[in-house]
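In structure tokens below, several structures.
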Structure I
Amino acid sequence: MIIAPILPKIGAELGTSESLLGNLVTVYATMLGLCAISVGPLSDKIGRRKILLIGSSGMTLFLLLHGVANNFVSLLILRACAGMAGGVLSGAAVSYVGDYFPYEKRGWANGWIMSGIAMGQILGIPLGTFLAEEFGFKIPFMIFGGIMGITFFLILIYVPQPDVVLTKAKITVKGTFIKYRDLLRNRDIKAVALSYLLMFLSLSIYIIYLPAWLASEFNVSVSQIGWVFFAGGIMNALTGPRAGRLSDQIGRKNMIIWSCIGLAILMGVTTYVILDFWVAFVMFPLAMLLIAMRISPFQALSSELVQSNNRGSLMSLLVAIGNIGAGLAGVLAGPFYEYAGYLSNTLLGAFTIVLTAYIVWKFVPEPELKKSLETVDK
């Protein structure tokens with residue numbers, strides 16, 4: 001999340017045009033997706049805990065190395081490396097929840113994890129934007145690298161390996177390809193994968209150039225924009241666990257669909273409603289509320305589509321596909337913003353999130369309902 005608010009600062013320090021800055025998001029998301037796909041089957045074999053340790057140690061190293069980035073190309077390479085470490089972490093982290101918690105509690109668990117991410121946003125983005133503005137864009141990444149090092153030791157000491165069945169199959173390139181091919185032949189998984197692609201595409205198209213638009217429209221500083229993200233993080237932290245718990249009670253699909261529709265409306269009216277900078281402190285937290293209502297239920301729903309020995313592969317695949325959407329957004333958002341203005345970003349984001357809602361409504365199953373129907377058939 002830190003990259004979006006400080007893109008204007010990075011552009012100024014490195015002398016890079018606005019249309020190119022979105023590629024910092026694209027390369028991270030692309031490498032995250034590719035690495036997540038590669039590591040998913042491995043996590044099914046050796047367990048999530050080991051993968052989390054590998055990913056957190058790699059992220060520590062690559063964030064610290066941001067200190068040597070002296071031009072756009074070197075920063076792009078380091079963002080790619082950090083994306084690889086993120087790919088190792090992302091699928092395993094989501095899969096771990098599916099391994100450790102029963103389905104009826106996964107919405108609650110994912111809600112707390114999303115609140116953890118939100119707390120990182122609350123503390124990290126204002127700090128990161130302040131440090132970037134005062135000391136240069138490299139410093140926040142280096143400090144966050146140190147924090148990731150602490151995370152490595154917390155995983156090492158406190159996070160156990162869940163007692164689940166691991167695959168015994170040999171990991172090969174051909175076998176990995178076949179495994180993903182077979183997963184995507186499943187109609188339900190195919191629908192969820194497309195939903196992830198559109199969901200990440202929509203959100204990234206909306207957020208990447210929001211800070212740049214706010215800065216140019218209202219002549220505000222990077223640190224002031226950071227406080228907008230701070231307010232969004234507060235909302236996410238407060239609502240994440242409650243949204244997850246509510247989805248455990250009323251079902252995942254309805255929450256996902258209505259949050260998508262609400263987010264589409266919010267995106268579409270952004271440039272018409274934010275006529276003063278203070279309005280962003282209302283709009284962005286509302287966006288984070290709707291995102292919290294969607295992400296936790298979606299992760300809980302997705303994790304139930306397969307058994308534990310395929311869960312790492314599935315969740316890594318979905319993370320990868322989602323980040324393909326985010327990477328595509330990084331490519332599209334820059335030219336749209338530069339040549340058609342931020343309104344084009346908001347409308348494209350709104351359209352894709354409505355399309356996500358339709359796909360979820362029409363093609364994505366509710367696992368609990370599906371199980372009960374299967375029981376009736378038997």
Structure II
Amino acid sequence: MFSKQIVKKLNKVKTPYYYYDLAMLRETLGIIRRESDKYGFIIHYAVKANANPRILEIISSYGFGADCVSGNEIIRAIETGFDPKMIAFAGVGKTDEEINIALNKKIFSINVESLPEYEVVNSLAGKKNLSACVALRINPNVEAFTHKYITTGIEETKFGINMWDLESVVDNPDRFGNTKITGLHFHIGSQIRRMTAFKALCSRINEIQLWFESRNIYPEHINVGGGLGIDYENPGMLPDFEEFFSIFNELLDLRKDQKVHFELGRSVVGQVGNLLTRVLYVKNGAETRFIIVDAGMTDLIRPALYQAYHQIDNLTSDGKKQKYNVVGPICESADSFGKFIDLPETRRGDLIAIRSAGAYGEVMISGYNLKNPPGTVFSDDI
């Protein structure tokens with residue numbers, strides 16, 4: 001990704017900035033298209049992972065749908081080429097305004113996450129004389145083996161409807177007469193690397209399908225969510241999409257004409273982006289050398305929020321390796337990208353790459369300390 005020629009060009013750009021390898025993005029999308037088409041699976045890109053308009057335009061050009069979690073994401077998705085009939089709308093706290101956006105745009109599905117929300121969707125649809133297509137997001141109570149902040153499919157989370165609440169939904173159809181249950185939605189977490197978690201999800205979905213069949217309810221689609229992780233220790237390495245999709249093809253018991261939908265985000269864009277930052281100072285502490293760079297937790301919050309690992313490379317030094325703590329300029333001790341990192345001898349002005357930052361990087365920037373947001377550079381532009 002970072003040849004000497006590319007580094008020479010990138011070194012002239014004002015830091016910090018996100019650098020996106022669009023050739024890798026297109027390669028990733030091509031693989032996903034090929035592997036999902038084997039089984040007739042339908043892909044919705046999770047806009048929350050990266051909402052950069054140019055990224056979205058490229059993804060939509062491959063014919064994928066969108067998974068949105070806000071009204072503004074629905075609008076952004078449509079503006080960047082996604083078909084409203086391919087947009088699913090999830091989220092535990094949809095406002096009336098956002099639900100009305102979804103209804104007005106006639107999107108594919110509103111993924112309902114609680115009984116109170118279902119009542120509001122039904123009421124707002126009734127005011128418009130519409131029959132809203134909804135998918136019930138159900139907690140399958142499956143462990144995702146990931147960070148507690150991004151585990152979403154167990155009973156004690158804010159996400160989804162628990163099984164014991166479903167009877168009051170399906171046994172009282174007149175209560176929700178302005179909606180149509182077209183699907184079942186599941187999402188057990190993010191950055192999942194153990195394929196056994198997806199196998200367990202399939203087993204649980206099969207059980208839940210039987211529960212609905214016993215009540216003569218036959219959903220048109222099953223949305224299994226996303227969550228497929230990436231290898232942060234090997235920048236540029238793509239997930240095994242072939243194995244991932246084959247698990248669902250092999251283990252899901254589908255009904256006639258039933259479609260399977262996915263909501264992939266991190267696995268699509270995670271390896272595509274890198275945060276480029278410049279060394280401001282190298283400071284010697286009592287026992288530690290600190291590299292202070294011009295990017296901070298305002299530009300990439302994952303290490304501070306999740307204690308997440310990102311590989312860090314010095315692109316402009318080939319000196320002897322030393323151990324450093326790489327930190328940012330924000331007035332918080334949590335503003336650290338990595339501790340005891342082996343890097344070539346580093347000096348003021350060196351260009352540092354924080355790798356695998358294409359997902360939940362740019363989209364989560366903040367204005368804390370009134371820092372300017374990072375720039376954006378695309379591989380096609382250099």
Structure III
Amino acid sequence: MPFKTLGLDARLLEGVRDLGWVDTRPIQTAVIPLALGTSDLIACAETGTGKTAAFVVPMLQWLLTHPARPLESRDGGPALSRVEGPDPDQTPLKSRVLVLAPTRELAVQIEDEIHGLAYHTNVSSAAVYGGVEMGMQERALKAGVDIIVATPGRLMDHMRQQNADLSGIELLVLDEADRMMDMGFWPDVRRIIATLPPSTSGRQTLLFSATMPNEVVHDALEITRNAKYVQVGQRSAPAKSITHRVEAVPASQKVEWLIQHLRHPAGPVLIFSRTKIGADRLARRLAAAGVKCTALHADRSQDQRRIAVEGFKSGRYKVLVATDIAARGLDIDAIHTVINYEVPDSPDAYVHRVGRTGRADEVGQAITLVAPEERRALAFLAKAVGVTLE
């Protein structure tokens with residue numbers, strides 16, 4: 001479906017054209033018309049299929065066509081910066097949209113997409129996440145921004161200090177709700193939702209995820225009102241553009257196997273390790289063997305994480321060793337191969353991991369290193385995910 005047929009505001013369409021987008025992708029085709037109609041939605045689609053734009057486009061359209069304040073700047077210039085807030089001569093506005101995401105990387109990715117699409121408007125946004133000083137975030141929240149993109153824990157910190165006014169929220173988006181539940185954020189999510197205007201006031205709720213376990217669906221139905229369910233692709237399944245391969249390697253020989261296969265990789269390689277200590281140890285051993293690699297996990301500082309991601313994107317590092325939580329929100333289309341150093345703990349973990357490759361219908365490959373004691377776990381995983389792993 002061409003974006004130009006959606007009846008979008010001209011300023012938003014200009015942002016779409018700047019990004020080189022012409023036609024919507026399947027999840028966007030299914031979701032955007034429903035979201036524009038103000039329906040509550042529970043949407044599930046494979047990773048890398050364009051879920052972010054599926055909620056950012058209708059979000060911006062709502063703000064542009066239902067203004068709470070004048071949307072054009074007085075000098076007719078481009079949008080305000082992401083932390084600049086509204087015109088200082090105006091009364092601070094109440095934020096109208098709240099997006100919750102499980103990790104800082106995903107929050108930054110979402111806010112970047114908002115900023116690109118909203119460039120020709122006066123819509124303002126702020127990303128609120130941990131690992132950095134609260135000062136700049138506090139100033140943006142107190143000045144007032146249209147859109148808050150936040151991780152639950154850091155937003156709760158700001159709420160305790162009365163930095164964030166959520167009484168004017170008209171649209172709530174929960175992205176990767178399953179991971180927020182896995183990471184233990186759901187109690188904070190519920191506390192945040194309890195402070196918002198009730199759904200009966202007309203507040204719209206959109207919930208997105210790459211997988212949708214039954215417990216997430218149950219909680220989603222509790223926080224939405226007559227929600228429509230959208231499923232694009234097979235539930236809890238990896239993209240069809242990914243090839244899956246298993247290598248039988250004893251646990252004691254896995255590092256040597258990686259060293260041999262990563263000296264001249266065909267493209268960027270993302271390796272998943274089950275633990276933070278394991279990721280650090282593996283990255284050090286690979287680096288010592290001459291492999292250009294770095295580690296990414298929750299115990300690294302924000303600057304270390306930023307340097308690791310930017311270095312991987314730029315090609316300085318050919319290999320990134322990461323944990324599941326740290327890799328959430330990585331938006332790198334060119335990842336050639338995903339390697340599971342151990343068999344993942346669950347089918348959903350496998351889907352999320354391999355979803356870092358094969359994005360936007362590009363071809364990718366997923367390799368799982370399997371020790372003899374992991375064969376039973378592999379058999380269960382293959383059956384649950386619905387792919388051949390042998």
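For Cα Rg over 2.2 N^0.38 Å, which of the structures I, II, III scores highest? Each step should come with its number before you reach the end.
Values: I: 0.95; II: 1.06; III: 1.00.
Comparing I, II, III by Cα Rg over 2.2 N^0.38 Å, the maximum is at II.
28, 20, 16 is what came out when semi-axes √(5λ) of the Cα gyration tensor in Å, for residues 14-165 alone was calculated for one structure; which of I, II, III is it?
Working: I: 29, 17, 14; II: 28, 20, 16; III: 24, 20, 14.
Structure II accounts for this read-out.
To test your reading of the models, identify which of I, II, III gives -11000 for helix-only ellipticity at 222 nm (-39500 (n - 2.57) for each DSSP H run of 4 or more, over all residues; to 500) when calculated.
Values: I: -29500; II: -8500; III: -11000.
Attributed to the structure labelled III.
Each value in this text was obtained by applying a stated rule to the coordinates, not by laboratory testing. What you see is a predicted model; the values in this text were computed from it and never measured.
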